[in-house]
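Enquirer: Below: a set of structures, written as structure tokens.
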Structure I
Amino acid sequence: MARFVLIRRTPLPPAECWERLTAWPRHGERVPFTRVSVVRGTGRAAGDLVLARTALGPLRFDDPMELTGLVAPGPGRDGRCLLVKRGRPVRGWAELRIRAVGDGSAVVWTEELTVAGVPRLLDPVLARTGRLVFGRVLDHLLGA
């Protein structure tokens, strides 16, 4: 599995980070050829399903992600969102953590994934690509 970790500091309070990071359709604004939507539930509860649909001409694939754990940040409590990738082409998980730091927040995005047909030998390339693409998403969501 390819693994990458993104860490960002922001002056935004944890509750605002949470709102921005769980605004699922906004994730697709920085992933090329991809739209993200909530297809089951509200996108704010365990069991809800978020779908990233990537399409470039006739090439198309879905990346369904089930929200399996959500804890909004609160006084003395970090926020945590765990998504499990349930599709055929993309498998793995992503965890978003938000921690209060001074007047702002620290956000940690950790992801492990495999892509069908991509040999493990290319995991470093996949991880580097993930850092680049999802780093842009995270910066966009946090307004950096």
Structure II
Amino acid sequence: MKVSARNVFKGTVSQVNPGAVNAEVALALPGGETLVAVVTLASVNSLGLAVGKEAVALVKAPWVVLVTDTGGYRFSARNSLQGQVVRVGDGAVNAEVVLRLAGGTEVFSIVTREAVQELGLAPGVTATALIKASHIILGVAG
């Protein structure tokens, strides 16, 4: 599979909570983390999403928000993944920041160079990736 999304998380559906129009689908990642996506019921049915089914979660890097100090705030983003910065690739305006989660999964984020400086993002720094459940696209093989 070739896609433009920088983040391709492979996992297993661990929970499906249907609502009136949408469903929350939890995807267990190999490292022990969980991603929660919100998709339509039509997508749940057409993809055959059920507990135990293997799936991929696609997240474009600009949709990943990085936080280094929550200041005691809680966030509405359903997915909050803490890890350590392993790489910062500098560009003319933006930078690519790679965060490694405890289980080894890497999360890619595109942020401004200004944000890199303001947040002190550098290898070894602890940061949290925030991803809205509605920003996750699920896919299945076949």
Structure III
Amino acid sequence: MSIQLVESDFQILGCFPVMSQLRPHLEQANFVEQVRYQIKEGYQLAFLEVENQTVAIAGFRIYTCLASGKLLYIDDLVVDELNRSHSYGQQLFRWLIEYARNHNCEHLSLDSGVQRFAAHRFYLMQRMSITSHHFSIEL
């Protein structure tokens, strides 16, 4: 088992089958280009690999804001549906916490859709707190 940040287009493409389970609207044909564009804006994509197969991914960014100071914000966090209940999500989450600490972040945060009850259970088990409501409007 290893966790690393994507570097090559091959690694990015290897994350697509897992990412598409969380983000089914994404198209494989545009995935590498989209991730590369987001990387230019500070996005990073980490993947947990077991026996040369990506089983969990985390897309995140580090930034600073007035409300929280420096933080690691998780955009995407998903474990392959056929590989759940093997602690891969927990291992990746711990890796993200350590990464945030190593980069002097004061907080780690994420948003989760209100319908994602299993994800909420996971986040609460990781000792996360529900600290706000997220509001949005389509433009």
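Enquirer: From I, II, III, which structure was helix-only ellipticity at 222 nm (-39500 (n - 2.57) for each DSSP H run of 4 or more, over all residues; to 500) = -11500 calculated on?
Expert: Structure of origin is III.
Enquirer: Computing volume of the Cα convex hull per residue in Å³, for residues 26-89 alone gives 91 for which of I, II, III?
Expert: Only one of I, II, III returns 91 for volume of the Cα convex hull per residue in Å³, for residues 26-89 alone, namely I.
The numbers here are math on the coordinates, done by the rules we state, and not lab data. No experiment lies behind these values; they were computed from the predicted model shown.
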